[in-house]
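A short reminder: the numbers here are calculations on the coordinates, not readings from a lab. What you are looking at is a predicted structure, and each value in this text was computed from that prediction instead of being measured. Cβ atoms are built from the backbone, for glycine too; each structure is taken alone.
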Structure 1
Amino acid sequence: MKVSTEDFERDGYIAISELYNKDEIADININVDRFVRDVVPTMPTSRVYYEDKTNASTLKQIQMMFEYDSYFSNLMNHGTVRTIAESLLQEAVVPINMQLFNKPQGTGGPTPPHQDGYYFHLSPCRAVTGWLALEAVDQENGCIHYVRGSHKSADFRPHGKSNVLGFSQGITDFGNDSDIQNSVGFPGPAGTFLMHDARTIHFADPNQSVDRSRRALGFIYYAQSAKEDIEAKIAYQEKLDKQLADDRKI
């Protein structure tokens, strides 16, 4: 699929309405349900997050899905999303993570404003995150918002502990005039696809619907030219896992 690198370079993101059609999304959802039922019980607890660990209905995130299942491995490694990532980064990419993001009705909290690259520990910070809506999304159930052009800053904004499961760090000074004026929301039907630069500020509201969840798949790809600070990443992940275990989230 042809995408606009000009839009991506200007805004820090792209949006595609219904990258996958209804039948394709139905098939992905069937396999997500299968994965949750059959694969999640076999996974390390550090890769599955719950709002309440004792209540399976509060499933919040699943990490590294493509490492545990051939269906999702194929989607990550050989699907349209990887082609889009390579087009936007204009080089070969390395598949890093596929995640399920869930905001259960009534309990799905907000996603704090943050920049993915702050977590990635890359030099240079060349990476993208894709986001595929598995259900219709709108303001009520927590659609994604981007701050247009925020990827152009040379430095990351200051981040601090957010106390939000799955998004341990949030921007501490978010909310200035530029943030507000350039924030753009992306409601859309199931199949809506977004992809953003690792420096682009983004956030989402809580799910305030009483009868609709908000499930999505996330895809993270690093540019082949990006180098990871492995020691910093391991130290960060160990600290995060301990915190989540202490809080009984994993």
Structure 2
Amino acid sequence: MQVLEINGDKFQSETLVEKIFAYGMMPQLIREMTLDRCTVGITLNADQQKTAAQQIFQQLGIDSDEKLAAWLKQQSMTATQLIARAERSLKLAKFKQETWGSKVNASFLERKQNLDRVIYSLICTKDFCVAQELYFRIKDGEQSFDQLAREFSQGPEAQTGGLIGPVEIGSVHPNLSKILISSDIGQIHTPTVIGDWIVLVRLEKMLPVTLDEAMQQRLIEENFNKWLDESVAQQMGTLVVHS
């Protein structure tokens, strides 16, 4: 039976399993094992293997055999294990592309509205009468939105004259995003209750997102992480420990 020694204490497999549960490490262990399974059957050619090694050395700041030996000793790893770790990252990238690459367009169309970015001006107050007064001042051109936001807004937007963005519409409060999506540029809405606040909002600019390479990679990564989280949760729910 193999035994792991740490700080002079020796741990057998049964004790290690208990420690993994006690320290809340089981989800991470299942996650790593799931990642290993994702790479089964995926191969790398010689150039890809070389690239993987170069990338891991660059990430770790290893530029000499001496630094490599010192790092391996510190981590209690072999060079073979380090290279395998590097190649797993590249294999995972191939797995993600092969699994979700063809679904990017559909995912983008489904989520585009929430991915579009917006710039807007906002005033938040707790007093409806104040909000109503400010609305008419702006509407009648008596004072600028910027000036009134700095003077009356009670949120962090006061520091920027009420200006917020660019931010993704999906990150904005759902009720506020509905207003922005249906607004014309420069349109100011009457005081609206959102959460605990009375708000005045004006759409400044809409910035539609495009499906460029960076967005494709982001969507692939998000779809992969969603699948991975669900897979780990499912495996945790069906976990069985045999004595």
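Quick one: FRET efficiency 1/(1 + (r/R0)^6) of positions 108 and 196 (r between Cβ atoms, R0 = 30 Å, to 0.05) came out at 0.30 when computed from one of 1, 2, so which one is it? Before the final figure, lay out the partial values.
On the way: 1: 0.90; 2: 0.30.
Corresponding structure: 2.
State the single structure among 1, 2 that was used to calculate FRET efficiency 1/(1 + (r/R0)^6) of positions 36 and 116 (r between Cβ atoms, R0 = 30 Å, to 0.05), giving 0.20. Before the final figure, lay out the partial values.
Values: 1: 0.80; 2: 0.20.
The read-out was computed on structure 2.
A value of 1, 6, 13, 18, 21, 19, 13, 6, 1, 0 was derived for P(r) over Cα pairs in 5 Å bins from 0, in percent; which structure in 1, 2 was it taken from? Write down the numbers at each step before the final one.
On the way: 1: 1, 6, 13, 18, 21, 19, 13, 6, 1, 0; 2: 1, 5, 9, 10, 10, 9, 9, 9, 8, 8, 8, 6, 4, 2, 1, 0, 0.
Derived from the structure labelled 1.
Of the structures labelled 1, 2, one was used to calculate helix-only ellipticity at 222 nm (-39500 (n - 2.57) for each DSSP H run of 4 or more, over all residues; to 500), giving -7500. Name it. Could you put the intermediate results ahead of the total?
Details: 1: -7500; 2: -18000.
Among 1, 2, the structure yielding -7500 for helix-only ellipticity at 222 nm (-39500 (n - 2.57) for each DSSP H run of 4 or more, over all residues; to 500) is 1.
In terms of mean count of other Cβ atoms within 10 Å over residues 12-19, which of structures 1, 2 is highest? List each step's numbers first, then the result.
Values: 1: 18.9; 2: 12.5.
That would be structure 1.
Which of the displayed structures (1, 2) returns the greatest value of relative contact order in percent (Cα under 8 Å, 6 or more apart) on calculation? Numbers along the way, then the final one.
On the way: 1: 32; 2: 22.
Comparing 1, 2, the top value of relative contact order in percent (Cα under 8 Å, 6 or more apart) belongs to 1.
Supply the structure label, taken from 1, 2, corresponding to percent of Cα pairs over 18 Å apart, for residues 140-211 alone with the calculated value 40.
On the way: 1: 46; 2: 40.
The structure behind it is 2.
Looking at distance in nm of label points 7 Å out along Cα→Cβ at positions 68 and 156, point out which structure of 1, 2 has the largest value. Intermediate values should be presented prior to the final figure.
Numbers: 1: 2.6; 2: 4.5.
The structure with the largest value is 2.
When distance in nm of label points 7 Å out along Cα→Cβ at positions 172 and 188 is calculated, the result is 1.7; to which of the structures 1, 2 does this value belong?
Values: 1: 3.4; 2: 1.7.
Corresponding structure: 2.
From which structure (1, 2) was distance in nm of label points 7 Å out along Cα→Cβ at positions 52 and 228 calculated, if the value obtained is 3.5? Can you show the working numbers first?
Working: 1: 3.5; 2: 1.6.
Answer by label: 1.
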